[in-house]
Structure P
Amino acid sequence: MHALIVVAHPDPNSLTHSLAAQVAEGLQAAGHSFELADLAAEGFDQRYGMADLNVHRQQATPPADVLAEQARIDRADSLVLVFPVYWWSLPGLLKSWVERVFSHGWAFGYSADGALQKKLRHLKVHLIGVAAGDAGLFERHGYGDAMKTQIEHGIFDYCGASVLSSQLVYESESRDPAHYLRAARATGLDLFATTAEPELV
């Protein structure tokens with residue numbers, strides 16, 4: 001099996017990158033292949049411009065960089081997003097990747113009568129968010145539920161993709177990361193073996 005791991009953090013020495021590397025190690029140890037998409041290092045163009053708008057309007061084909069990202073996803077059996085939580089959601093780099101890559105015509109469409117067509121029903125998704133706050137903060141303010149609404153439902157369910165696991169790493173700037181790194185490796189080991197959600201808290 002093959003996984004696409006997408007990481008969105010400007011610092012290659014960050015916990016976000018370390019977690020992605022551990023997921024990759026687990027996949028490799030389990031006999032699976034993976035591709036790591038480091039959006040910051042690769043210089044993914046975050047600008048949603050007229051070319052992207054014309055794709056949405058069904059007036060143009062996607063730009064070459066978007067087609068390349070879509071091809072990466074098409075090659076994968078599972079998509080793993082590893083990202084820092086900025087302002088209670090995806091960081092701008094990853095949000096822009098979603099906005100440009102999960103485009104009208106490829107990720108979703110509409111029938112002649114206006115009914116939504118979900119085009120990514122084959123895609124399995126795993127989310128690992130890295131948060132500075134603690135679990136109590138997220139629970140008290142409903143941020144965890146808000147993220148599920150925005151990301152799991154608002155993005156992936158809209159396209160038909162199945163989110164098999166959605167995890168938050170809490171207190172990432174104050175706790176010893178060793179436990180999180182072991183858990184991330186276990187996530188990679190079990191990615192294609194189970195639909196159970198590993199424990200990272």
Structure Q
Amino acid sequence: MSTLIVTAHPDPDSLTLAVARRLQTALDAADAGPVTVADLAAEGFDPRYTAADRHTYRTGTDPAPDVAAEQARLDGAEHLVLVFPVWWWSLPALLKGWLDRVFVNGWAFGVGADGRIDRRLGRLTVHLVPIAGDDVGVYERHGYEQALRTQLEHGVVDFCGAVRGATAFVHESEHEDPAVREGAVAAAVERVVAAVRG
């Protein structure tokens with residue numbers, strides 16, 4: 001069992017990256033198999049979708065070298081954990097661009113001559129850890145949590161045939177009381193670790 005944690009935040013001192021590192025430590029302590037953290041910002045991943053990416057999407061062939069490297073990294077994982085800040089009620093552009101470029105036709109799925117979708121990521125379980133500034137009530141009243149779940153769980157995970165894992169929001173990430181933040185982080189980490197261990 002191996003886990004790839006992917007995170008996207010430009011600030012190396014962010015709560016997002018701290019949660020990713022804490023999750024790695026917790027999974028290591030739980031003997032949950034090898035764990036790798038991919039810090040897309042630190043690694044310099046280019047999220048811009050180019051004409052070459054469009055060619056790959058249309059033909060299912062010729063991924064750019066950086067995309068092929070990401071796909072190979074995912075091929076070696078049984079669990080993918082996306083740890084990301086919620087900005088404007090969605091993913092940061094860096095992580096959205098990673099999904100756009102990496103989860104493409106020819107790798108994450110295929111399209112048959114009859115137009116049927118071949119969903120290819122059944123071996124991968126995907127977990128989500130959104131780092132949210134507002135409280136649960138705000139997310140429930142405005143449908144923000146459901147919107148994120150629809151985008152990612154249904155729009156990406158289900159479409160590619162992957163398995164839905166844990167979705168563990170860290171609410172009130174900007175709360176002034178460190179105990180509030182700590183409780184939210186601990187609960188999210190515990191939930192993902194339990195899901196990875198099965």
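Coordinate-derived values only; no laboratory data. Please read all numbers here as calculations on a predicted model, not as lab measurements. Cβ atoms are built from the backbone, for glycine too; each structure is taken alone.
When helix-only ellipticity at 222 nm (-39500 (n - 2.57) for each DSSP H run of 4 or more, over all residues; to 500) is computed for each of P, Q, the one that comes out at -10500 is P. Work out which structure the value 1.6 belongs to, where distance in nm of label points 7 Å out along Cα→Cβ at positions 27 and 155 was derived from one of P, Q. Here the read-out was taken from P.
Can you tell which of P, Q yields 2.6 when distance in nm of label points 7 Å out along Cα→Cβ at positions 35 and 75 is derived from it? The structure behind it is Q. Taking distance in nm of label points 7 Å out along Cα→Cβ at positions 59 and 99 as the criterion, the top structure among P, Q is Q, with the largest value. If relative contact order in percent (Cα under 8 Å, 6 or more apart) computes to 27, which of P, Q did it come from? Computed on structure P.
Looking across P, Q, the calculation of mean count of other Cβ atoms within 10 Å over residues 19-26 that yields 23.6 traces back to P.
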